[in-house]
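Below you'll find the structures, each written out as structure tokens.
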Structure 1
Amino acid sequence: MRIGQIARIAGVTVRTLRHYHQIGVLPEPARAANGYREYDTADLLRLIRVRRAAAAGVPLDRVADVLDRSGHTETAALLAQLEEELDAQIDALFAQRVLVRRMALGELDPSFPPDLRLTHEQSSRWDIDPGVSRFDANHAELSMQLIGTPLAAYLNEAAVFLDGTVATPTIQGVSVRFARAGSSTSPGDLRRLVEESVQLLRPVIAHLGSALALPLMSAEARHLIEEHRRGELNATQRDVLDQIATALQAPPPAGE
């Protein structure tokens, strides 16, 4: 058989067959007097078995071990490891299918990270200002991508705690006044907005404590988060957030 014929029968491309020769999983037959490689049925069976092992997920650099040392302890360990990896892939695909199904049923918002589902649900129940809600959602998703998944647990727990301890009208009021904050807002109104926001958030931070410690942000993460703030918030709103952050980093006043 010529190279094209054996490749066709085995269901691989000529390029794949040549690659198998290069990495040593399929011995290269001698060339006939006319310069062409001549394959026999033994080569065909070997090629079929190599293709089957590769299709099962066996790394090409271990295919020869699996085929030539069947029953060997190392081969059994390799196949056991491969089985674990396939089980993990199946679990991931099943979880992905569940997400797609829930999106199709309208149970999940496709534009919102599934890991932040609790945060999203709580925010929807509070019926906060749409602009603030959009900023919070975008900020949370960007931050989670930059900081990592521990942030999702932090935000979800914070949302649950707020929902159980703070009246919805209070949260709505703060969100509306933050949305309206601008250059024409009086200093007194801005000061009260900062104070009420700190009163809302300080118990949350105390509740979370160090149990859900977040990793430090990189310089790149800080830069991108600030770029996002500048794109969605005006200067007054950014200043309010900075004042809130500064106040929360300071020790609480005596008596709180």
Structure 2
Amino acid sequence: MKPLINPAWRASHAHPALPKKGELHLWLISLELAEDDYLPLLSPDELGRRVCLLSQQEKRRFTLARGSMRAILSTYLGIKPQQLIFSYGEKGKPSLKINSGDLRFNLSHAGNLALLAVTQGLSVGVDLEPITERAQARRIAQRIFEPAIVSSLSQLDNDEYPLHFLAEWTGLESRVKAIGKGVFSSADEVSGVESRNFQPEEGWIASVAMEQALPAAKNWLSFRFPHRKSDHATALPKAETLRI
């Protein structure tokens, strides 16, 4: 497995301009907030989806993920969050109906974290997962991954397996999301999509993919939303590399 990129998350006091060509913006979003400020940002369609969720925790996390996404994207475009109108692809990938900046984005959330990837002009996909053991992970790998990957994973012991399995899983998820497909897409459909794993926080793994070559890590701008007091508030972030 390639070394994990370890983004240096910075406070979002000064919102960056639209991503430049060859630049990737990543937003790490906390879903451990009160939802009151975010609920009014959702569209009727999103409110309908929220009602269908079973638990109050799921409803709150959905509200925070979608509301935060709206808050961030609207600032790029200089409009109100409620003015964003989304259309949805075959597999449910959202895009902006009115998009003066050719903004492309993708959202993933799991547990108490969400990730939003933003680019200009190139489709992007992102996925994140907590690093934990998954029931039937080896069986899932045999169903989903290419034989060479399954063979490589089969050589790992039980302690090593979860991280490497999830690196492959998030990589595949981010690639198919970048092109608006599903995990059972053929290998040919995703073969030209580049992905890279990174560590959003300790105990988590994520992957980002683009339909063309990913920007170099030095061109990843990474922000935390909302910011924490411990975050750096000066200069744009640089991505560091963590070897494991």
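Bear in mind these aren't lab numbers, they're just calculated from the coordinates by the rules spelled out. Remember, it's a predicted structure, so these values are computed and weren't measured experimentally. Cβ atoms are built from the backbone, for glycine too; each structure is taken alone.
Which of 1, 2 yields 14 for relative contact order in percent (Cα under 8 Å, 6 or more apart), as computed? Of the structures listed, the value fits 1. A value of -8500 was derived for helix-only ellipticity at 222 nm (-39500 (n - 2.57) for each DSSP H run of 4 or more, over all residues; to 500); which structure in 1, 2 was it taken from? Source structure for this number: 2. Here distance in nm of label points 7 Å out along Cα→Cβ at positions 64 and 176 is compared for structures 1, 2. The highest value is that of 1.
Here Cα extents along the principal axes in Å was calculated and came to 96, 39, 37; which of the structures 1, 2 was it taken from? The structure behind it is 1.
Have a look at 1, 2 and say which one yields 5.3 for distance in nm of label points 7 Å out along Cα→Cβ at positions 96 and 192, as calculated.
Values: 1: 5.3; 2: 2.6.
Considering all the candidates, the number was obtained from 1.
Computing semi-axes √(5λ) of the Cα gyration tensor in Å, for residues 80-159 alone gives 29, 16, 10 for which of 1, 2?
Working: 1: 29, 16, 10; 2: 35, 15, 11.
Working through the options, I get structure 1.
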